[in-house]
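*Asks:* In what follows, structures are represented as structure tokens.
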Structure P
Amino acid sequence: MTEPTVVVLCTGNAARSVMAGAMLEALDAPVRVVTAGTHVLEHQPMSIRTRAALAAVGLEAPAHRSHQLTDADVEAATLIVAMEADHVRYVRRRHAAGADRTATIGYLVDHLPAGADPLGARVARLALAGVAPEHQPQVADPAGGEDPVYVSCAVELSGLVDQLLGRLGDADLVGDAVGDAAG
């Protein structure tokens, strides 16, 4: 059986998706993690503020380079974890085949059931294509903010990622590494 693929999506693939992806990888999430953006200047490093925010929660992602969401990413994705409603709308508009596998991280934390069933089956039961994006909790974009705004975003994401981890695979895999680093 192949490992499920989770695509973490934000706008520029320079802050939120980078942070959440690094957190999932640090927690050894039982998935293959891909980060991407909806409007990306390809192959750019993360912003210096993102790097500092990751360091503030004890993480790094030195090899990161920005990546535009592609049809191949969507096709491979078991789940697309968006940061805001606009990202969900983008997938529905530009990559309609992924609509039933895309929701915000806040929505997934509240609704994706943990369990022994394969992740894809649990995602399918959510019928995500029918969930209004505007009713899905969002993570605010720190772009344009100072360092404390980025660190606040990283801390918020660390809590959400920690909660999401328990829903991605076996509930016994839940870890506190990111939460401990942020605290």
Structure Q
Amino acid sequence: MEPAKSDQTSDNEPQAVVVRKESERDIYVWSAPARPFKRRDRQFYVTTFAITGIVSLILLFAEGPMPVLLIVSLVFLYYVLSTVEPENVEYKISNKGIKIAGKLTSWSYLTRFWFSKSLDSDMLVLETTLIPGRIEMVIKPDSKSILKKEISAYIPFEELPSTGLDKATDWLTSKMHGNK
């Protein structure tokens, strides 16, 4: 067999593929706090620190000082996050992905989304394939229908069922003072 000759017609030749890059365009933009926030009263902190003190004292006698240091550091972090108001951040839904404070997460890393509530704030929750596994954004209550329509074009709307840990946490927080 002889190799193909160069005088073949242009119909048999492979055609060049033209890839057009679509420029990024914003679909929906809003500004909201970086995380949910709720002011707490003095009684809430007194209750929290009392429970922490009792648990820390028990762990000090049972395990030593290391678990106590861990608990005290976590309670300090919780106290700081509960007293310092978050800054406002710009959120953008675009045809390329979700942009939070200028950082883009592509649609290819997002698997599904749903809405939830946290500390009296409406939240948009996106499940990701990246660590930490989900992105939570504070939204305005009247923007749910717009967000659902626009994001559904890229990823499915499917709420993740509550785990046992979620249910236990919800029960515990409902029993704390100020979380009615």
Structure R
Amino acid sequence: MKIYTRTGDSGNTSLIGGRRVSKADLRVDAYGVLDEVNAFVGVAIQCLEENETLKNELRYIQQKLFDCGTDLANPDKKIDYRISKEDIRWLEEKIDEHTNQLPPLERFILPGGSRGASYLHLARTVVRRGEREMVRLSSAEEINQDALCWVNRLSDYLFVTARLVNVMLGIDDIVY
């Protein structure tokens, strides 16, 4: 399979179902941001050293980020949506599980600590931008509302997981 197709040279791309849109389309912006998140999650995974449990969770999230991007690239619902309420519940369970291992949060914290946690915080901020892009898109066109909810929950997951990584390494939160 060739990497280049030349079909995007004019500034357009294809969505699922064949519809051609500008590469500056709201949909393309939204799933493009999720692609950025996926790259930052990939870097965070490389920083987690021996923590196979968290690495596996994050690899699963990378798969789900692709699913979410697929949902966003599917305006005519040519295929079934991939992100569901079950995916939201999975994130909520992981958020609760991780939160139970953390000291109570009594003040705002600054992103940072270990390299892995820092990349997770960075991914979280990019997720928030992706969420804003999705909200903007949902004002103009229909999207999978479960995907929007999932992205909202993902930023929470990344926040608590960044804190957990620091706790596991004996690094205190940096309070504001």
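*Asks:* With mean projected area of the Cα convex hull in nm² coming out at 19.8, pick the structure among P, Q, R it was computed from.
*Replies:* Q
*Asks:* A value of 19, 14, 6 was computed for semi-axes √(5λ) of the Cα gyration tensor in Å, for residues 74-121 alone; which of P, Q, R is the source structure?
*Replies:* P
All of the numbers you see were taken from the coordinates with simple rules; none came from a lab. Quantities reported herein were computed from a predicted structural model and do not represent experimental measurements.
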